[in-house]
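Take a look at these structures.
Each value in this text was obtained by applying a stated rule to the coordinates, not by laboratory testing. What you are looking at is a predicted structure, and each value in this text was computed from that prediction instead of being measured. Cβ atoms are built from the backbone, for glycine too; each structure is taken alone.
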Structure 1
Amino acid sequence: MTPVHQRLMPLDGLRGLAVMGILLMNVAAFALPEAAYFNPLAYGPANVAEITLWAVEFVLIDGKMRALFSLLFGASLLLLLERARAGGVDAERAHFRRMGWLLLFGLVHFYLVWHGDILTLYAVIGCIAWFFSEMPSGRLIRWALGLFAFQFLIYATLLPLMLEATPGSAAWQDLQESFGIPGPQSVAREIAIYRGGYVQILLHRLKDMGWMPFAQIFLVGAETLALMLLGMAALRSGFLAGGWSRQAYVRTALFGYGIGLPLSLLLAWTCWRSGFDARMVFAAALPLGLPARPFMLLGHVSLAMLWLVGSASPLHRRVTAAGRAAFTNYLGSSLLMTTLFYGYGLGLFGRLDRFALLAVVAATWLLMLLWSRPWLDRFAYGPLEWLWRSLARRKMQPMAKQDIARHSQ
């Protein structure tokens, strides 16, 4: 186990890769009708290049960056608890205050900024994860496996409803609007909403999506908790701290990809062969995609650790800084994307294709990398990290490094 007061730079680097990677998937949810997030045909015909881009994102990114965030959240949760205990702080009280403020951040983010928020989920599941925080690694892993099985059973209860949906039924229409090819009227309505003003979008979010933060707990809560528990176990084992040998990371990457890649490729091929039938896309995104995600995550993290451990390149340092300010970068990305795509900003919703969206992502990555390191050269925390820390501790925290140095003398 890594000493509790030592900063884990590989963990920060992974967090930087996660916050950058999740934008690569989320940009479609910011910029295109809902079903286009999952289905490449949802917003018009797609050529070979666009189908290939969808397949690459589906296999390598979709769900895997959310899984990486969940893994890292569990590891960070455990690290903060152990640091608080070592410092004589009431760790439990501090933890639940942190989760309470995170819940508030998440609800504000969801209702006032963007409907794709994940912070609300993490705040609720983070409270539950506390009850597991003193378990040994073996028990954490067993609990995680049980939770994955439970999550699959939840999905399995939904699958028959999706498969039995018949054309013309309400269930069929809901399925098409979320995972299939929505009708022209549905697409036109969504475009009109998001190219409209802020009040129009806010009312739509409150009226038609107000239930989503709570439904998300049901839909992915067990999987999220499982990943947080694996993050705790991975931290204790040294896996996330860079404590393994390069050979061990290589073997683990081969093991993860050896199982996860064939499963993911098979699902992508099946979606394509079905003509991107909404029922197949739903099954691939949720129940059938679940078994592949932990293995792909294992491969991704192992491969990233091979780059992060011992690296001192300028890019590595900037990615690590982006990870130290991941909370600010995550919420900042939402503010930037909604300003670009929604009607109260530039109104680009539905106007760019997937390849043009890649350019938007690349520009945002560059912005993250450019601001994060100079800021953290001077300050100890990102702006929102500092705000969250101050609120949780019920006291304004010193932010500039020179102020912290004076305070500690």
Structure 2
Amino acid sequence: MEQQATGRIEIDGKTVELPIKQATLGTSVIDMRALQAQTGLCSFDPGFISTASCETKITHIDGDASVLLHCGYPIEQLAEHSDYLEVCYLLLYGQLPSAAQKEDFDYRVTHHTMVHEQMARFFQGFRRDAHPMSIMVASVGALSAFYHDSTDIYDPHQRMIASMRLIAKAPTLAAMAYKYSIGQPFNYPRNDLGYAANFLHMCFAVPTEPYLQHPVVARALDRIFILHADLAQVASTSTVRLAGSSGADPFACIAAGIASLWGPSHGGANEAVLRMLAQIGTPERIPHFLARAKDKSDPFRLMGFGHRIFKNYDPRAKIMQRTAREVLAELNAKDPLLDVALELERIALSDDYFVSRKLFPNIDFYSGIILNAMGFPTTMFPVLFAVARTVGWIAQWKEMIEDPKLRMGHPSQLYVGEPQRDYPPIEKR
């Protein structure tokens, strides 16, 4: 039998041996589960930057090499040749579907897109100016009130039904959130349209006139969904896993993920890029703002450059740049912000200050321009992110529930408060 590799750590003159778990790709890890038993100590890792919280077969990222793989397939190939529902199948099952499997999967998702009619009355409880993300958090969580069978998360059949329902109904609820925010009637989903085209129809069709579908725009949105489908253990995905580790209802777990995504450091980055490009205004003003970005005393920051994971060019950003050109050409739109974005990228990538710091454009740099051209307000940007990421959250949740080694999440802490003390009577304080 092959001997398992171990790592040795010196603590207070004592050598502690811990197993090393080998990765298929990327960084292997030291199994720290025995550390406390052997030493009485815990590791300290705020933000879990150096901590692997799970084993997964879903997504691999090599940030230094600009690699993003879903079940082994490069994101560039999936964005070019696949569609979103096929990527959903891949993330859920770990393999690409056959033609028959793809047809069956598409049919099942398509025929789950309607929501219960009582959901329309549920929406009426929100203020008319409610943020669409607040509506998404509440409405996705409310689905558990309609599907009690999905609470049996240990039944594989019910897990898959819950997965189908969430993938299918997320765009319906997102479109309802948008329509409610602008005071227009809800549109029912249409089974004759593809996933992205159906979402565009539910968002932008009105009863008074026919809605003109743009296949290029629908394909672009489908590609955006693919590019946002999963990104390993980011904050929202870790939130879903932590919530799900207690055996919580899947709809509640995804609602928790949406709440985490709502944070401006996570799902609101493309909106910040648009604000920055509007602030710059014209290509001629770029050098002035780049100088400000280099000045540490200046609050101005270059948004859409650099990435927590990708230390070189985000592989999704190149696809997004091409998609932006396609959408603007299809809509015959002349967006001055795209001119600013292209020139800003050109200048920044030729500036040693940004190149040496590996501040390359990320996916958010161009996605806001595309969504703006499609007609989505900035309040809907994180909502579309949530629709796309729903399958990643579900796949990660499903993988966790099916892991026989599952334990409820319970991170340790370093207490730095007051030592134990006696309670004094109020007159002696």
Structure 3
Amino acid sequence: MRHTLLTLFIALFIFSCQPKNDDKGFIVNNITRARIDSTLKSIVDGGSIAGVSALVFEKDKEVYFNSYGYADREAKVPMDRNTIVRIFSMTKPVTGVALMKLYEDGKFQLDDPLSKYAPEFANLKVFKGYDAKGKMILEEPHRLVTIRDITRHTAGFVNNQPDTTTELGKLVKKTDAGNFENTLEQMAKKLGSLPLMFHPGAQWAYGPSVDVQAFLVERLSGKPFDQYVKENILDPLKMNTTHYVIAGNDKKNFAAVYRKTKGDTLVRMPDADANKFNFKKWPLTPGGFGLTSTVDDYMRFARMLVKKGSFDGATILKPETVTLMSTNHLADSVKERMWLPSKGEVGFGIDFAVRIYPPASAEGNNGVVGEFFWDGAASTLFWVDPVNELTAVLFVQIFPFDRSLHKKFRDAVYGVYKQPASK
């Protein structure tokens, strides 16, 4: 009897050490979870970030969540599921979904000229340089800016502050299209008065295109952009803590922002600067940045996408629209792509980078062909892997943008890339 009980105890012990049955067939299993834990903990312990949280769903199941470090290091507030972060450019995919709801309603076609709906952009010229007297040389665009251009960053809008000693730089500074005091309509009018930096469709260049999308949503829907997003995306998906303006009772959960200086020292960004946009309702409701969210809220958005537009009883988009958004729209003829190649072997769809090839080497971003994703200026990241029905969200608040965090997290999820053996 004693021998039988001992044998049974040993068997139960061995069984308890094995991966659970529901781990079978999953990328994220017990081994993967340990690897993600080790990776995230080592990043925090190494001092390169103050805090991090990560959430992964696979095949409709939460397969990973953990957090390390602090949302507010000075106040010793830990990073957790309630932490609210600034998602910066991860606002862009939300805007893209809002715009494509109107596409489904028949409000526009992707190759329609933008000026058909927004005469603010009817008289665009293209900047070609300066003459001998320092005056701008402008020419007519080879074609009109289309709505497809503003969804894939090929419109040619001014995307940074040119040298303010030049005529163009002075004009951009004086126009101040991105000022928070502008409404979207005022922003569009000002942006439409500036020359394009290249002919539409000639280059991929990140810029204010998604703010123009937000303006177009407002113009076509007849509703303020933030109201349209709330009614058609955030409320149906129960993304209850995703806002432009942080509610008073949520401020305690709002993460601090840190900046890495030389020597990897972390310096807290002054709260007055970090919270300037989100502690006040401004006239500008940008499509390209500005939302704040929790890891669970944004995961609901990601899960809607992996489930082809419907989630938890809400239908946001049709499956074919999600497929259209997550398909590469960049032609091979578009050679100049700013820093997009740093994201990996990708093209660009409608407000997402789209992986079109496997990683070229172990140094590249890991992932699966068909995945679509985007990130934010404070180094946040999400991706949708439809092949494995996997969605991942990584939240940090660190400047400057640190793509090495994304590389490490992706390797932890999928395993370090190994070069195929040569034939």
Notebook entry, point to check: If distance in nm of label points 7 Å out along Cα→Cβ at positions 118 and 366 comes out at 2.5 when worked out from the coordinates, which of 1, 2, 3 was used?
Noted result: 1
Check: Once distance in nm of label points 7 Å out along Cα→Cβ at positions 62 and 174 is calculated for every structure in 1, 2, 3, which label goes with the largest value?
Finding: 3
Check: Of the structures labelled 1, 2, 3, which one yields -15000 when helix-only ellipticity at 222 nm (-39500 (n - 2.57) for each DSSP H run of 4 or more, over all residues; to 500) is computed from its coordinates?
Finding: 2
Notebook entry, point to check: A value of 182 was computed for volume of the Cα convex hull per residue in Å³, for residues 190-373 alone; which of 1, 2, 3 is the source structure?
Noted result: 3
